[in-house]
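Every read-out reported here was derived from the displayed coordinates using simple, explicitly stated rules and does not represent laboratory data. Everything numeric here is computed off the predicted structure, so don't read it as measured data. Cβ atoms are built from the backbone, for glycine too; each structure is taken alone.
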Structure I
Amino acid sequence: MPAVKISIIGAGSAAFSLRLVGDLCRTKNLEGSLISLMDIDGNRLNAIYNLATKYVNELGGNVKFEKTTNLEESIKDSDFVINTALVGGHKWMEENRKAGEKHGYYRGIDTQEFNMVSDYNTFTNYYQLKFFLDVAKLIEKIAPNAWLLQTANPVFEGTTLIARETGIKVAGFCHGHHGVFQVIEALGIDPKDVDWQVAGFNHAIWLNRFMYKDENAYPLLEKWIEENSSSWKPTDPFDDQLSPAAIDMYRFYGMLPVGDTVRNGSWKYHYNLETKKKWFGEPWGGADSELGWAWYNERLKIITSIIADIASDPNLKILSRETYEKLFEKYNLPKEMLSEASNIIDPEKMSGEQHIPFINAIVNDEKQRLVLNIMNRGEIIKEIPENVVVEVPVTVDKSGIHPEKIDPPLSKRVVKFYLYPRMVRMEMALEAFLTGDRKILEEVLVRDPRTKSFEQVEAVIDEIFSLSFNEEMKKHYNQ
């Protein structure tokens, strides 16, 4: 059983790092492996190091840890590098958004048609794309045989950029395809009898194959829509897989949007808060409205506090439901959310993240079916260029990643009316980043329906560039 070194960049994202640690402990064939926790925030790094060590001890796992604030030290000798870092954190992101809204761009200039997810910034995310490329080039230099598991957003732009500009082994990771299982659960059918397939881009995937007991399962969805859609209500801002927006997109495109794709529709669903509430439900209007995103950030703060409490208090056990009952009461969280802690409490249950199963498949040849973001080599999706990253089901084993044949193909409307425009936005974002041409940023906004004049375009870009932390970005685009 070979031990490997796994570098987690941005490990201070404690909930995510903890899920990976738990999965590694539950994977016996990877016993003895080393996890290098890397983050520039020393306090958060220490907290996750203490928590991870505590978690392993409780699980009885055989995993080693190191912690460092030095990127090169973490990557050196790594077999796998997981990049989950958000440069500047949500603070920078929200400052950029605020500047955009000041000039008439509701939810910020990065809120674009077919790319509405609030932490998927591409045009103000110069630092994120630069960091992605820096990490990839460092891997190429000091750990050329390592896999890069690109997890931080924007995955579509980031993975495409890395695959084009370097020669390293890279795949993009997301769990948006889990939306398929929400549909299966809502329909009350056994997942063991379902044959499904999704395809598209990250946050832009569609349920192209949906079979139940060798029969087309879409009629079951139609029946659910007829009988249940009128009474649908979201349980939280992220509960949108069977929302009016999802059903409306399905009606137009001929296939069901899956996961974050539902959030990434046209302007029809996103003009303002009232519009968002109509399509994504009361009271939040979806995860990407001002109300939904505030809910998310508040929950994020509470989760961070809970994790800090567990890390610092020796009397609080990670594998104890009593711990979460006590802390949920302390932070006034609904008891229903306790089910979300089950993946941590259950010593046998995997988290649902794909990273450790991927690593196990590569290292130990234990085949896994995963949904990954990979280059479209061999025209996995026929109508998309080969140098663009697509998100598709694959089989992973010791010899690498083997994409499935996409059957049936995506509908013409999905390809021409959804994927093509989304691909153009990706190309514009990468061209702007690589060339430093401000005119591309201007052109993106000229095409935005929120824009009323070119003076508005110039003003919002100048405002964003004037933010103190954007000095380097300003120089890059005003060469």
Structure II
Amino acid sequence: MSVKPAKLNAFPVFMKVENRPVVVVGAGEEALAKARLMAQSSARLTVVADNPGADLAAWAIANDADLVPSSYRPELLDGAVLVFAATDDEALDARIVADARAKGICVNAVDRPELCDFFTPALVNRAPVAVAIGTEGAGPVLAQSIRAKIDRMLAPSLGPLAALAAGLRETVERIVPKGPARRRFWTDFFDGAPARAMEIGHADEARVAAEALMARRDRPRGHVALVGAGPGAEDLLTLRAQRLLMEAEVIVHDALVPEAVIAMGRRDAARIAAGKRKGCHSKTQAEINDLLVRLGRDGRRVVRLKGGDPLIFGRAGEEMAALRDAGISFEVVPGVTSAFAAAADFELPLTLRGVASSLVFTTGHDLRGDAMPDWAALAMTGATVAVYMGRSIAAQVAGRLMDAGLSPDTAVAVVENASLGERRMLHGTLADLPALSERDEFTGPVMTLIGDAVAGASFTRSQPLRERLAVAA
């Protein structure tokens, strides 16, 4: 048997308040809170406050609100479209409610839901776009929690973008044929080049891009976003990365990107695995470059999802060059690189005043061969060295650095699967590091941090390098 959905006791509407009077009665914090809420609108705000405090008076001046320092009188409500009773006096609030209703004005009595004609929502403001969350007065904390989540999802540029759309609507209806062509225009407007230009504050470029969309007669241009997926934990993904995943028609992802991160994209997006595990590449870099160019030429919106940050050992340079040469629009979205996640797992500072003032990113492969890399001298002066993908040649890494003069007692921290619940953590010294090569149980990406600053890490959740390791809880 089907269950009927619950009925709303308060129906949400958006009331026109531009240049119309709204009255708040009260002098305390609740009155100031309602005044601040209404100040997000273009209403003409009046605050009636007997003995207003300094904070309320200063706020009214700063926000062009009329402050009436007077005891409440019914005639002060005349002409208002909304009234808020926030006096913290139950009898007075009830009287204000009765007076407002007698004048045909909707009224809200703060914290007295039984007296309210309407409830104020938790508001996400991207004017002219607004998202209002209500609980019929039953759960203000819940409403604020939902508001915070939605606020993180919506780009700050959404309001100016919507304002631009409103200004173009008549032109679009005149130029762009009704039906699929117009739907495609608005989809590309809100998800494509105009939105991306507005997101980085280039309003003029957004208008030019919108005009180009209106004039377009061929297939839409593709766009590729090279997105950093972070070290693995899905809640370390940036807000911009999450938005692009929700817009992408195709997600081209590396093997090291967890399914939980990939699943943050649109359900109907095509997913293409690009491989890139050690010794097991499902696609060569040249094949990936060709794939991105082909998808861009087909007019697809693509997210190229890379572990960590795309610009740190992510071969993004080759992909950007291929896209640039092909004339395909692209952007780069930074991600949290594994070195930062590993440092956070160990609660260690990568730079430390008087100890380490520089940071080196390298791979274990850089320490192969006869010549020491140029940055090796920095390690001798206290730089923190972050070694990516160095497990299998840990012994060579340790030997080369000690041969160059780095003390065998230099602190070392190692993390497999940094940021994830199943991470495994080890600590020791440079002399202990060769033991890492023997860790055949490690199958995830390994990050090694070397330097004097590492000695200040918290090792309460890690085990010595020379001991057998258990999976962390």
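With helix-only ellipticity at 222 nm (-39500 (n - 2.57) for each DSSP H run of 4 or more, over all residues; to 500) derived from the coordinates and found to be -10000, which of I, II does the value describe?
Numbers: I: -13000; II: -10000.
For helix-only ellipticity at 222 nm (-39500 (n - 2.57) for each DSSP H run of 4 or more, over all residues; to 500), the value -10000 is produced by structure II.
Taking 16 as the value of relative contact order in percent (Cα under 8 Å, 6 or more apart) derived from one of the structures shown (I, II), identify that structure.
Working: I: 16; II: 9.
Source structure: I.
Comparing distance in nm of label points 7 Å out along Cα→Cβ at positions 185 and 401 across structures I, II, which is largest?
Comparing I, II by distance in nm of label points 7 Å out along Cα→Cβ at positions 185 and 401, the maximum is at II.
Taking mean count of other Cβ atoms within 10 Å over residues 353-360 as the criterion, which structure among I, II has the greatest value?
Top value of mean count of other Cβ atoms within 10 Å over residues 353-360, among I, II, belongs to structure I.
Here semi-axes √(5λ) of the Cα gyration tensor in Å has been calculated and equals 55, 32, 20, so which of I, II was it run on?
Working through the options, I get structure II.
A value of 21.5, 60 was computed for Rg and Dmax of the Cα atoms in Å, for residues 193-456 alone; which of I, II is the source structure?
I
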